[in-house]
Each structure stands twice: as structure tokens, then as C-alpha cells.
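None of the figures in this text is laboratory data; all of them are computed from the coordinates on show. Here the structure is a predicted model, which means the values were calculated and not measured. Cβ atoms are built from the backbone, for glycine too; each structure is taken alone.
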Structure I
Amino acid sequence: MNDIISDDFLVTLTGCQQILIENYKGIKSYDAGEICILGKKRRLTIYGEGLTIQYYSYETMKVIGTIKKLEYESGGNA
């Protein structure tokens with residue numbers, strides 16, 4: 001639970017087909033090849049093919065598709 005206390009993402013990757021993201025702030029951009037998610041301290045970009053946000057709520061988001069790469073960048077509000 002240190003990730004939630006420190007305001008960072010909590011990411012659960014299941015193979016290369018599904019990712020569960022918790023403790024995010026919002027969605028910056030979204031298409032079938034790239035989803036950019038904003039956090040309080042950094043940005044998470046998911047690269048892949050056929051990416052779909054299966055569901056999202058205030059706390060949790062589930063992305064499905066072929067996940068090829070995850071990239072973290074400083075500056076969640078950027």
C-alpha cells in the first residue's frame with residue numbers, strides 16, 4: 001500500500017493482454033495504439049495494438065488489448 005500512500009500508480013499486468021491501473025488522476029489521450037494516463041506525480045503511457053479501456057471508475061481502470069510497452073514519465077499533470 002505504499003504506492004497509494006505516495007500517490008503513485010498501482011499497476012497489475014496480466015501477461016500482455018490486460019492491465020489494471022489504480023490510483024490514477026485522469027486520461028490524457030486514448031486510441032487503439034496508445035493510451036496516456038495521468039497520475040499525481042507522473043504519466044503512464046501504454047503502447048500496443050487494439051487497446052481498449054474496458055472500464056474505468058474514480059479509482060480503477062482496466063485496459064485490454066496487446067500491450068507492447070509501458071512508459072513512465074515525470075510530470076503527471078503535463
Structure II
Amino acid sequence: MKTYVEVICSFSCNGQIKPMYIRWGNGTIYEITKINKIIPLKRDDSSCIQFSCQIGSNTRNLFLEEGKWYVEHRSALYN
């Protein structure tokens with residue numbers, strides 16, 4: 001399930017984007033401690049970037065699609 005989130009990022013001078021924090025809808029902020037992998041994806045007629053992120057002891061997928069960020073919802077992390 002897609003759950004749209006706010007993401008705080010840093011941008012390098014060569015244009016690379018690095019997500020640093022996810023702000024959940026209830027205001028809770030999760031620190032992204034490591035980016036394990038970045039995967040460009042093609043979905044239907046749009047482009048998407050998947051970031052495999054380490055958040056605490058959990059690995060979660062964060063997606064950037066057409067300027068919007070979302071995560072794959074897992075209740076154990078987000079409740």
C-alpha cells in the first residue's frame with residue numbers, strides 16, 4: 001500500500017539526492033541511517049526511483065515518483 005510522506009533530503013552539487021528523514025502523517029520523524037541501494041524504475045508511463053533505506057534496524061523501500069514520496073506501508077514501523 002502506498003503511503004505518501006514528507007521527506008527531508010540533501011542535494012549534492014552534482015545533482016544527487018539523498019533522503020535523510022521521513023516525516024510520517026502524525027508528525028513522527030524517522031531518521032534514514034543508510035541508503036542500501038538506489039534503483040531507477042519504470043512504472044506505466046512514469047519514472048520512479050526506489051531507495052532501499054535503513055531506518056533503525058528495519059530496511060524499508062522509499063519511492064520518489066513524479067515529485068511525490070511514498071513508502072510501502074508496514075504497520076509495525078508506522079503505527
**If distance in nm of label points 7 Å out along Cα→Cβ at positions 12 and 28 is computed and equals 2.6, the structure in I, II** = I
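Once percent of Cα pairs over 22 Å apart is calculated for every structure in I, II, which label goes with the largest value? Before the final figure, lay out each step's value.
Values: I: 14; II: 18.
Sorting by percent of Cα pairs over 22 Å apart in descending order puts II first.
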